[in-house]
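Each structure below appears as structure tokens.
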Structure P
Amino acid sequence: MNNGKRKEEGVTLLLAILILSAITAIVFSIAAIAVNEIKTSSDLTRTEPILTAAEAVAEDSLFKLVRGLGTVSACTSPGSVVIAGVTVTTCASYYLDNPYSFSLAADDQKDFYLYNPTDQAQAPGYTQVSVQITSGSTGTIYFCTAQVSDCIATPEATQAVSTAGPTTWTSSPLTTTQQYQLMVVNGSGGTSSYSVTSSPNGLPAGTTTIQDSGKNQGVTRKLEITVPQ
């Protein structure tokens, strides 16, 4: 009888330990979730003024661009402003990478327009542009002023390029007050890659990207707005 009672007590003790372990694990799990939720809530609370400040600067930048009331600092030299203790850095990307690389499938084409992306009523300022075929087979470059309706039919300059040579076409010195269009037509031999270099700036991107970054108390919020040029 005593042995049976001891066995029952041992089983009861083991069950009690298992139950307490399970309860402890559940409590710790709930505590971890609660702490994480509190931290997340705190981060959201701290980011509200940062997001509000970043949105205010973004709206101001957007108003300038859409209404033509000024320009936003280029991302090579971004501007900065402090609003209610929040430091907001803002800039706009107007141009493609320079040089700009791209690929075209067989018989495909890509058109570029050279204008002033910050104010199309102002002089573009371009002095020269060149196109190089970097891989593939062949292509043809067409170049003319923006006023020409069919640049392929009536180009001011045209040249075939090939990986076998010549690989590069370079324009004559450009009139800085004139807008131009550049067309790259790939040959039928398959996919080719090209690189376009322009001076003194890269080619207009076609869209302006406003980038705002607000920082305060170790928290950063970023906004990005894309506007057609």
Structure Q
Amino acid sequence: MIYRASMRNNPFIGVYVASGGGSAIVPPAAPRGFVSRLEGLLGLDVGLTTVGGVSAVGAMAVMNKNGIAVPSIISDEELSALRALGRRIGVVESKHNCLGNLVCTNDYGAVASPALPKEAIAPLRDVLGVEIRQLTIAGSEVVGSVVVATNGGALTHPSISEGEKDEVRRSLNVKVDAGTVNGGFKHVRAGIILGLEGILVGEATTGPELMLIREALSLA
């Protein structure tokens, strides 16, 4: 199922939530009603914490069924909150802290920004348990913000080239479609939260966008 939502009247819900493998990381300031929708509608186990003091945790962390990758600026207290989810956690040393903006993963593979140094790829591979291909999408290096993927399909920035689309398809081992969210916004990850039993999309998402997102991500 697919549901519209906003957080404090902000439709860019994906910026604030990292999810994958049945778990989600949500900032403590999130409204209780919003958290309840993640738990009840999407079937997610929610951990409440910032990452490196940042509330936009969707931009900071990346996760799948195998584990959660976070930047080295994460505090011990924040790590303790994540460990309560019972998931494997990998801390990635890099000057680039916004891992959620730089990496997209499902349970079959991952794509990562060429801006990430090679020494950051190995720990990402270890915690996510998948092979990682570094590439651009629609000419952008912030690949985690311009593609979102389930194990059934991926939705990308509408300006993706055919060559980039082929690389994403091979990397994530799913079909790839292009589209927008929130009434034409091209950085699709910012408006989508993935769950076990469905997804949330930004409140401003139009009917035609909903249909495309449902088809792209292979939702019932």
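Suppose mean count of other Cβ atoms within 10 Å over residues 166-173 works out to 18.6; of P, Q, which structure was it derived from?
The read-out comes from structure Q.
Then there's this: For Cα extents along the principal axes in Å, the calculated result is 111, 51, 24, so let me know which of P, Q that is.
P
Taking distance in nm of label points 7 Å out along Cα→Cβ at positions 22 and 198 for each of P, Q, which is largest?
Values: P: 7.1; Q: 2.0.
Going through P, Q one by one, distance in nm of label points 7 Å out along Cα→Cβ at positions 22 and 198 is largest in P.
Among the shown structures P, Q, from which was the value 2.5 of distance in nm of label points 7 Å out along Cα→Cβ at positions 94 and 134 calculated?
That value comes from structure P.
I would also like to ask the following. For helix-only ellipticity at 222 nm (-39500 (n - 2.57) for each DSSP H run of 4 or more, over all residues; to 500), the calculated result is -7500, so let me know which of P, Q that is. Intermediate values should be presented prior to the final figure.
Values: P: -11000; Q: -7500.
Checking each candidate, the match is Q.
All of the numbers you see were taken from the coordinates with simple rules; none came from a lab. If you're wondering where the values come from, they're calculated on a predicted model, not measured in any experiment. Cβ atoms are built from the backbone, for glycine too; each structure is taken alone.
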